[in-house]
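Have a look at these structures, which come just after this line.
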Structure I
Amino acid sequence: MRLPPRAEDQVRIGVAITVPAPFGPALQAARGRFGDPAAPLIPPHITLLGPTVVDLDDVALVEEHLTRVAARHEPFVVHLRGTGTFRPVSPVVFVQVVDGIAGCEGLERDVRSGPLAQELRFNYHPHVTVAHEVPDASLDRAFDELVDFDASFEVATIQSFEHGDDEVWRPVRDFALAGRAVVASAG
């Protein structure tokens, strides 16, 4: 995983939809079985904002932004089913989001605005990583073993995470989805 460098007066954050129990723990255990060293460090999630460095003085501003974003979006259902991969571009196997894509895309676009505005390296593709930067045989195994994975859950909150010096991503705060989904206008 590419992590942006940070100074002592900064924090590295991310924003995501956490995959709830029992599905999240099952995917985290599977990631561990596939030999991914990040398995105990990263809770299973759908990324809305990848690793981003924020000045400590701006944390309250970011939290206010995320509160406003969440208030504009209504809860929705995510359905995870089957596997996919980003190979050969990136050594990643993931569980696919097959329903709830529009909700994820709207949240991602809205989160990545204002104080969190940034360009993406790749087009946004909601997914749950289950193997990353492990040998090809482990990627193949992850792809094959989780091909029948199927889970649905309601997304009623998004979470901010902080990346610690010990490499663990920890949830910091939940932001309740409380409104109506934002529809982008042609402009």
Structure II
Amino acid sequence: MAFPEDVLTSDEHVVLHLHPHWKALIGPVTVTVLAVAAAGASFLLPEGWMVAQLAIAVVAVVLLGWLALWPFLVWRTTHYVFTNERVLLQKGVLNRDRRDIPLSRVNDHSMTQRLTERMLGCGTLTIESAGERGQSVLTDIPRIEQVQTTLYELVEADRDKHTLGDDELREALKGGGLTQEKPA
């Protein structure tokens, strides 16, 4: 389930598109291996144990769906998208929840990493923005240091794009009838 490119504006482009870190899939992979092993081992039971084999197969299928397939779908449908204009956070398998944070509203961003996250190269990114919701916490971000640096660069580039330089300020002041005297 790819991120829909049609939600981007005409002059907007994706800089980073991430899913949560692969560590989120350790549990589902473990459950899959154990469920397949249990279902395979059930065929080693004697012939009269057909009901037990069926029960093991049903439990294995339920566990695969609940503890393996569902977390995989949640992981796959969680998108952290950084563009040249905003940060888009989207998640949801059946229902969809999306939050857009314009780069111009980003006041602060910070990252935290526990020891295991440092070893795996992931962490939590907290983006504080001006607005009703305040903070957005993005968990299990892969390559967290690079992502935070990229976010910083995007925010600074956005501020530079929307800030008048000295020459543009002088032109704006001239055009409005206000002029500055140049020192002699």
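If percent of Cα pairs over 21 Å apart, for residues 29-132 alone computes to 60, which of I, II did it come from? Source structure: II.
Name the one structure among I, II that distance in nm of label points 7 Å out along Cα→Cβ at positions 85 and 117 of 3.1 was derived from. Derived from the structure labelled II.
As an exercise: volume of the Cα convex hull per residue in Å³, for residues 109-156 alone, calculated from one structure in I, II, equals 60. Which structure is it? It traces back to II. Tell me which of I, II gives 4.1 when you compute distance in nm of label points 7 Å out along Cα→Cβ at positions 61 and 125. Matching structure: II. Looking at relative contact order in percent (Cα under 8 Å, 6 or more apart) over structures I, II, structure I comes out largest.
Which structure, out of I, II, was distance in nm of label points 7 Å out along Cα→Cβ at positions 37 and 101 derived from, given a value of 4.1? Among I, II, the structure yielding 4.1 for distance in nm of label points 7 Å out along Cα→Cβ at positions 37 and 101 is II. A value of 9, 37, 37, 16, 1 was computed for P(r) over Cα pairs in 10 Å bins from 0, in percent; which of I, II is the source structure? Checking each candidate, the match is I. Where does the value -7500 come from, among I, II, when helix-only ellipticity at 222 nm (-39500 (n - 2.57) for each DSSP H run of 4 or more, over all residues; to 500) is the thing being computed? Among I, II, the structure yielding -7500 for helix-only ellipticity at 222 nm (-39500 (n - 2.57) for each DSSP H run of 4 or more, over all residues; to 500) is I.
Readers should treat all values here as calculations from the given coordinates under stated rules, not as data from a laboratory. The shown structure was predicted, so the numbers you read here are calculated from the model rather than taken from an experiment. Cβ atoms are built from the backbone, for glycine too; each structure is taken alone.
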